[in-house]
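Chemist: Multiple structures are listed underneath, in structure tokens.
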Structure 1
Amino acid sequence: MTPASKAVMDYVKKLQEQSGLPVEEFAKECGMGRTYWFTRAGYKAPLTITDIVNVCKFVNMTPQDLMMHALAPIDPLAKSALDARNQGKG
């Protein structure tokens with residue numbers, strides 16, 4: 001897995017924790033089975049674009065927002081974009 005793929009999965013795990021749902025229920029709501037989720041959560045395979053879109057639909061965010069939040073800790077360009085977006089909301 002690339003650092004970016006790992007960062008995206010880490011952020012999706014954070015979204016799952018924030019949802020308050022058990023992992024299996026969150027995964028199901030996002031169109032993933034238990035084994036599929038745990039394979040990705042264990043960094044054995046990356047999430048697909050379809051997975052990301054399904055997560056975004058469930059948590060009510062855009063794929064662009066998910067990617068900016070996920071990559072900001074490891075990518076200065078994503079962090080700058082997120083900071084600029086947040087300043088515009090202030």
Structure 2
Amino acid sequence: MIRKEGRVERSDKKIRVNAGLSKESHALLEQLAYAVQTPKTILAAEIIELCLNNPDFITYIQKIHNVPDGRRVIPVSENGKITYMWTQP
């Protein structure tokens with residue numbers, strides 16, 4: 001644990017990210033959350049984690065956003081976890 005001015009920071013602390021969804025996407029998320037009996041925020045976090053740990057999704061999202069080679073990340077599996085490496089320009 002890291003000490004900050006006398007306080008100990010938890011290693012499992014969550015970081016909030018507020019996504020702005022369209023009404024249609026929000027409705028779909030609500031329906032799916034209801035179906036799987038999981039709160040929307042937890043389900044959204046699971047979806048984000050699945051995408052970030054899916055090499056095919058990482059390749060796809062960089063392709064549709066026309067990311068130049070010097071800024072691309074390459075998903076690499078290390079000990080069963082995905083990490084990103086920067087490409088060399």
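Chemist: Suppose helix-only ellipticity at 222 nm (-39500 (n - 2.57) for each DSSP H run of 4 or more, over all residues; to 500) works out to -13000; of 1, 2, which structure was it derived from?
Modeler: 2
Chemist: Comparing Rg/Rh (Cα atoms, Kirkwood Rh) across 1, 2, which is largest?
Modeler: 2
Chemist: Something else about it: Thinking of 1, 2, which structure, once relative contact order in percent (Cα under 8 Å, 6 or more apart) is computed, gives back 14? Provide the component values of the computation, followed by the final result.
Modeler: Details: 1: 31; 2: 14.
Going through each structure in turn, the value belongs to 2.
Chemist: Work out distance in nm of label points 7 Å out along Cα→Cβ at positions 17 and 81 for each of structures 1, 2, then name the structure with the largest result.
Modeler: 1
Chemist: So if we calculate distance in nm of label points 7 Å out along Cα→Cβ at positions 25 and 57 for every structure here (1, 2), which label has the highest result?
Modeler: Numbers: 1: 2.1; 2: 1.2.
Structure 1 gives the largest value of distance in nm of label points 7 Å out along Cα→Cβ at positions 25 and 57 among 1, 2.
Chemist: Compare mean count of other Cβ atoms within 10 Å over residues 49-56 across structures 1, 2 and report the one with the greatest value.
Modeler: Once mean count of other Cβ atoms within 10 Å over residues 49-56 is worked out for each structure, 1 has the highest.
Chemist: Let me ask something else about it. Matching task: 6.5 is the computed value of mean count of other Cβ atoms within 10 Å over residues 9-16. Pick the structure from 1, 2.
Modeler: It must be structure 2, since only it matches.
Bear in mind that the values in this text are calculations on the coordinates, not laboratory data. Quantities reported herein were computed from a predicted structural model and do not represent experimental measurements. Cβ atoms are built from the backbone, for glycine too; each structure is taken alone.
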